[in-house]
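Nothing in this text is a laboratory measurement; each read-out follows from the coordinates by a stated rule. Small disclaimer: the values here were computed from a predicted structure and weren't measured. Cβ atoms are built from the backbone, for glycine too; each structure is taken alone.
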Structure 1
Amino acid sequence: MDSLSIPYAICLLLLLTICVCANGNSNSFNVLSYGASGDGRTDDSSAFSKAWSDTCKATSNPTLVIPQGKQFLVRQTIFAGPCKSSTIQVQLSGTILAPDGPDQWKSTDLSTWLAFQGVNGLRIYGKGTMDGRGKGWWDRSCKYHPGQKGCITLAPTSLKFFNCNDIKMKDISFHNSPQIHVLLLGTQNVDLGFLNIQSPGTSPNTDGIHLQFATNVSIHDSNIAAGDDCVSIGDKTFNINITDINCGPGHGVSIGSLGMGGVSAQVENINVKRVNFRETTNGARIKTWQTGRGIVQGVTFSNLNFTAVENPIIIDQYYCYRPSACKQTKTGVHIRTVSYSELIGTSKTEVAINLNCSNVVPCTGITLDNIRLASATREIGQLTSSCNHAYGVNRGTVQPESCL
């Protein structure tokens with residue numbers, strides 16, 4: 001090497017070192033390096049988008065860093081793929097804030113706050129928080145102000161995954177989403193664990209996690225308090241495992257509603273295990289519209305604990321909140337091979353087991369196995385079970401006495 005090339009090489013090395021240090025390392029993309037302020041007031045949306053763009057373009061296991069100790073105001077943002085690396089990491093250690101209510105919302109799309117679209121191999125971790133600041137939306141909800149001019153029927157979901165595969169998310173907190181907290185739509189091979197989802201029991205339509213067109217999903221080791229279902233399972237969902245969840249307040253774990261508008265539903269192989277329901281309006285629920293078609297099968301509810309739950313075990317095939325859809329039809333969603341095993345706790349309503357199945361397509365293959373439910377209050381007295389077109393078998397002790 002000649003004498004002129006040595007200083008040139010040193011300068012090049014220093015330049016590379018400076019570039020690497022700006023982001024911590026060559027595969028780490030910190031939103032602060034892209035101009036984010038993290039003061040909770042300045043709009044940091046552009047910095048997040050630019051940081052994501054570089055993260056997605058990187059080829060070797062890149063990490064988008066949202067650092068601890070900062071609050072980032074971010075407006076509606078779509079983190080789009082496909083990305084070049086087979087694995088993309090998001091280290092969420094700080095807090096991301098949504099615009100504070102509908103008056104601060106600038107996008108014409110009211111359905112989405114933050115979303116990942118077409119991203120595979122995503123890993124989200126870091127004990128950070130997504131705060132949807134939903135109170136302004138709830139206060140103007142049509143659910144609580146029906147017919148009122150300017151009331152709101154649609155509000156943003158905090159985090160959506162569209163057409164994403166091989167997703168893992170752990171240790172993240174979600175607070176006060178305007179509507180659904182986490183939505184999986186068209187996803188496969190998803191693991192959601194150690195999440196903390198919190199919104200008041202009075203917050204409208206704030207499901208904890210909703211699944212639609214989803215396959216091979218595990219939801220586990222999480223605390224979910226919401227104004228709607230802790231976990232809701234929509235159409236075209238297969239191979240879902242929900243385990244070790246604390247649910248409440250909320251509407252329980254629900255399959256459905258399915259079959260609205262005559263749609264043919266298909267839901268198979270759903271396993272709900274070791275869930276604690278505390279003061280929820282429902283526990284293990286399946287709900288379908290009379291106008292629906294299709295099938296729900298291979299469902300297992302096991303080792304569930306109910307504390308002062310209004311409807312611990314319920315199948316409602318007459319679910320309806322629109323009069324036009326409540327009429328008698330010649331169709332129905334066939335619910336079959338549903339097992340309830342090792343369920344204990346207390347009910348706040350007299351009918352603790354309510355299997356209200358379709359008179360056109362009855363429920364078949366229902367199993368009640370070791371159910372022990374008692375009254376949550378002295379006013380109720382003896383609990384009962386109620387069956388309508390439900391058929392199956394009983395095993396072990398079933399209290400209240402089975403109606404199958």
Structure 2
Amino acid sequence: MSASPLSPAREGLWSRGFVTACLANIMMFFNVHFLLSTVAGYTVARFAVGDSVGGSVASVFILGTLISRLLAGPLIERFGARPLLLVGFAAFVAAPLLYWASGSVWMLLGVRAVHGLAFGVSSSVIAAAAVNRLPASRLSEGTSHYSSSTLIGVASGPMIGLALAGTAGAGVGGGFGPVAVIASAVSLAGLVTAWFMDVRPRQDAPSGSAAPRPGWARFVEPGAAPTAAVGALYSLGYAGIVSFLATLAAERGFGAVASLFFAVYAGTVLVSRVFTGRLMDRRGANVVMLPAFVLFAAGLAAIAAAEHLWMLMAAAVLVGLGYGQLLSAGQVICVTRVPRDKAGMGASTYFLGIDIGMGLGPLLAGAFVQWWGATGMFWILAGFTLALLPVYWLIQGRHLHGQEHP
């Protein structure tokens with residue numbers, strides 16, 4: 001008996017195009033977070049500047065990313081996806097070496113800004129290529145797996161970067177050389193992978209859906225904007241974790257072992273996404289999004305209350321089941337609520353919101369820490385995250401019914 005075309009179990013997911021997109025995505029996000037974990041320390045040591053300047057060198061990358069995500073759609077329409085992807089990876093090969101060769105903070109700031117511009121556009125192209133290789137009936141599952149490739153890069157980059165900085169003096173002064181060489185080598189492998197990527201739009205894209213749009217819709221995908229706005233808000237909680245978990249760990253004597261939090265978080269997300277992607281394909285995104293707000297709030301509260309290391313690790317599991325699933329399910333909504341040929345714009349709009357939250361989060365969390373300490377800050381973020389549940393329902397959740405594949 002021939003396979004039914006309507007049966008999701010019989011439609012292939014791990015095509016060569018999808019696998020190469022995931023590999024390229026891992027290498028790109030590895031590069032970004034590998035350098036993010038080392039560039040501030042390198043700047044302070046190399047140019048004898050304060051921590052605020054070192055932080056500015058780290059954050060200017062996000063500014064470049066925000067600008068390029070807004071311009072990604074028009075740039076892809078004008079120059080094409082493949083040339084932008086290859087130029088972007090070429091910039092990733094050159095940028096780490098230029099960090100190393102920079103003779104002033106201002107030159108380093110400029111290189112970081114251009115690097116961020118390249119990342120915003122290139123990551124949008126890769127996301128669109130990945131989504132375009134997925135069968136419609138397995139779109140949620142495939143997008144969830146693609147999000148896991150992002151997580152692999154995000155988790156492995158800082159782990160290796162901080163290990164180099166802590167053991168061999170890399171990332172500070174002249175010791176930045178190994179960091180630059182590794183980052184460029186990984187990016188070169190990404191460039192080779194990108195060369196073989198298929199970035200063409202799907203042949204079954206709805207006719208006329210790619211027509212130029214007027215006004216702000218050329219820069220932000222309207223169908224993804226509500227979820228992106230909520231994403232900016234729930235990312236404030238994770239930004240607080242990234243920025244001030246070390247402060248709380250030092251206060252409670254956990255020491256460097258607290259870095260295991262991120263390993264447990266990443267492992268929890270990777271395991272749970274094996275199941276949640278399929279669940280969203282069958283029952284829609286709300287089945288994951290709604291409990292994820294509660295779990296994330298519980299994770300933030302558990303961090304605030306943690307008096308022992310095992311309690312902190314339990315909090316990491318809750319954050320993985322909470323924020324890890326919010327991040328993935330939010331992306332699923334943004335690529336399934338828009339036409340298939342606009343999936344890249346949908347993903348770009350979503351991560352524009354996430355980038356805004358991650359950029360503003362340390363500033364807001366820092367103000368809370370100043371007034372109420374790290375413990376008080378995490379309690380505030382827990383309450384704020386739980387309060388986002390009805391906000392999400394009103395803005396987006398109540399409009400989702402079952403499968404959201406247009």
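Check the numbers for mean projected area of the Cα convex hull in nm², for residues 198-301 alone across 1, 2 and tell me which is largest.
Details: 1: 5.8; 2: 10.4.
The maximum falls on structure 2.
Where does the value -2500 come from, among 1, 2, when helix-only ellipticity at 222 nm (-39500 (n - 2.57) for each DSSP H run of 4 or more, over all residues; to 500) is the thing being computed? Corresponding structure: 1.
Identify the structure, out of 1, 2, from whose coordinates relative contact order in percent (Cα under 8 Å, 6 or more apart) was calculated to give 24. Only structure 2 yields this read-out. 1, 2: which one has Kirkwood radius over Cα pairs in Å, as calculated, at 21.5? Traced to structure 2.
Looking across 1, 2, the calculation of distance in nm of label points 7 Å out along Cα→Cβ at positions 46 and 78 that yields 2.1 traces back to 1.
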